[in-house]
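Just so you know, all these numbers are worked out from the coordinates, no wet-lab data involved. Remember, it's a predicted structure, so these values are computed and weren't measured experimentally. Cβ atoms are built from the backbone, for glycine too; each structure is taken alone.
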Structure I
Amino acid sequence: MPAPTQSLTIAADLAELARVMTMIDDFSTRMSIGATDVSALHLALEEIVTNVITHGYQGNATRSLSVQIEALAADRIRASVTDAAPAYNPLARPEVNTSLPLEARPVGGLGVHLVRKLMDVCFYEHRDGQNIFTIERQLGRAAGAAASMSIAASRLAASATLTLSGRLDGLSSPDLERLVSALITSGVRTLTFDLSSLDYVSSAGLRIFIIAAKKLKAGGGEARFTDLSPAVHEVFQISGLLTALGVAPRA
């Protein structure tokens, strides 16, 4: 049976946000999605759609964008926003430092930060002249609880970069495994793993790295591992993967 899906095309007008929120509510009612998850979807899609309308299309209401939401499983949901504005990867923005005092904090950037923290997977791709921003969330998370690992992903042609934050363990590894497999299957040949914000990795995560590197190498591609945090660097070293995976020495 096909996964439940709902889609909507809207004009690049902030007034159209009401239609997006209604679509989320209708879909959530059909799927019996809880209030905390509905609120997270509202916020994430509002931020993404608002950025497209305000910055991508610069308020040109004659342009349009599409929003799609689907259930990947009973406890997992995916949504995407597609537009034809100039290419722009919002995930390339530096992470917001929320520990800075008020006088040192810049104005702006919190929208993307909220999306990153509320979603388990954030993926940007520019394909066929369109920006595609996809998000995924595990349903049933306690209010205010962050995912054990978040993934920010971007793709340009046959190259993709995955920035991992948090803990890569037996619980969070299926998300990464599914995304890596999909990227390689769809033609990615250079896959870069940015591990600067990854605090922890277990053998479940190492297994994914090894499989990805082997598959890419067999197809003439390459897996790259950059900016390993000290804890992750130690695990790679103990496992003999610094050499096996060609990890560059730490500065």
Structure II
Amino acid sequence: HGPVDADQMDYLMRDAHYTGVNHGSIDTERILSQLALHNDKVVLRKGGITAAEGLMVSRSLMYSTVYYHKTVKVIEAMLRRSVELSGMDLSELYLMNDSDLTSSLLERGGKPADLIRSIMTRRLHKKCFIKYAIDASEDFRTSLVRYSSRAGRRQLEEEIASAAGTDPADVIVDIPSESTLLSKIKIGKTDVSIMDSEDKVRSITKYSTVAKALQSRDAIDWAVMVSAPEKDYDAVRRAAEKVLTFDDADRA
């Protein structure tokens, strides 16, 4: 695997096709024709720079419009909550395809089935509270890391639900991974090695302002998101604003 590889080109084009977005156009033939070996490492000749830029732009846009899109994250969180509430064993989950999982959760009834029906009918949880990364201080990010585990998220969900007077199962807190929160992972921070006509190898950023700009683009633009059913929107929003201040150092 590397910054320019068959797996990456395959999943970007496939995901773009099945999600219906127009960000999966990659000049694979040009990239493949410009690959070379230099000191046992795969590099790209200068003639492939434009195609490599296209690949990097596609990857960047797929992250912001698909993989980390807020609505996608809400649906993922609702599905995760449905599975958690179902008590399903992971050994069962690994043997299921999408259809099997949906049917199993519907058959269990109760809240797990309600959540799946809501996803299927697009009655999605509303985004009640979002703290954008640009507004999150380093202290806030560090405090948030304490709650990035499943147990930590559940603690926040219970506190927010209690303050809002609603069912904790209906409140979903989504927090990126610790590495994303603290290191501010960049979407385009992939160093493609370019070989010139004299067989000298340099970073693509030495030739491309596009690649250089992508290195400063965040993979995700929010630090924490709280969602809940539409009926609880106002109460959960107010509760989340109160709970997610981290003023009390003894909470953890």
Structure III
Amino acid sequence: MLYPETPIILYAAGPGFGLPEASSYAMKSEIHLRMAGLPYRKDCHGFAKAPKGKLPYIRDGQAVIADSTLIRQHLEWSYGIDFDVGHDLAARAMAWAVERLLEDHLGWAALRMRWLDPVNFARGPAQMIGATPHASRDERRAHAQAEVASELHAHGIGRHSEEDIQFLATRSLYSFSVLLADRPFLLGEKPCGTDATACGILAAILTPFFAGPLREAALGFDNLYPYVCRMLRRYYPEFDLGDWPTPDLRPVTELA
């Protein structure tokens, strides 16, 4: 296996919202770095220079790579890493399909839960937005919420009612729960690349820092909460899970 000449720099959000990394996608990339055992350091002050206007991105020598999936590709191609080692093409294809379900659907529902739920927004994202010489804190908060609402609308999920979003997101939770079954990780006894994605998205939903029907739905599947805790303990051993109470587990939701 190859190693970088100098530690990779991961530009991320940093701890927050009851999580070791507040950004689901930065958590994904950080877990990939830890899975690979590559040396890295974390910079939580790089958002203003993000090449694509979002986190995460990395600097590896002279190369700057933005987007968590492209970061994974860079790590695999540059350092000879196979995050899905030991699995056949069918399993790898299934893992990719699950990743798309998580990022292209469920992740947007999680974003809405944080930013458009008034209580969650006031407790979480709003606290990260301060005043500037050109705008008050309230103006900047309203602008940030409007930007997120516009992104959700452009994606398509924001065009639905709250009830419809909840129904659709619960189907995605159900699908992941069924595929995970009683295995410790998505493809078996060892984590694969998509487990990093799943941990980032599901931890954002299940953190006790936030509340709401989406979190309640996730708690209704008896394998999701233990799965996230298992991933966090494995890849963030320094993180104290003391604030994550044992959930009141209920039967898996039945969907037609």
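Assign the value 148, calculated as volume of the Cα convex hull per residue in Å³, to the correct structure from I, II, III.
I
When distance in nm of label points 7 Å out along Cα→Cβ at positions 37 and 237 is computed for each of I, II, III, which one produces 4.2?
Among I, II, III, the structure yielding 4.2 for distance in nm of label points 7 Å out along Cα→Cβ at positions 37 and 237 is I.
Kirkwood radius over Cα pairs in Å, for residues 29-132 alone was computed and gave 15.2; which structure, I, II, III, did it come from?
Of the options listed, only I reproduces it.
Which structure, out of I, II, III, was distance in nm of label points 7 Å out along Cα→Cβ at positions 61 and 205 calculated from, if the result is 4.0?
Here the read-out was taken from III.
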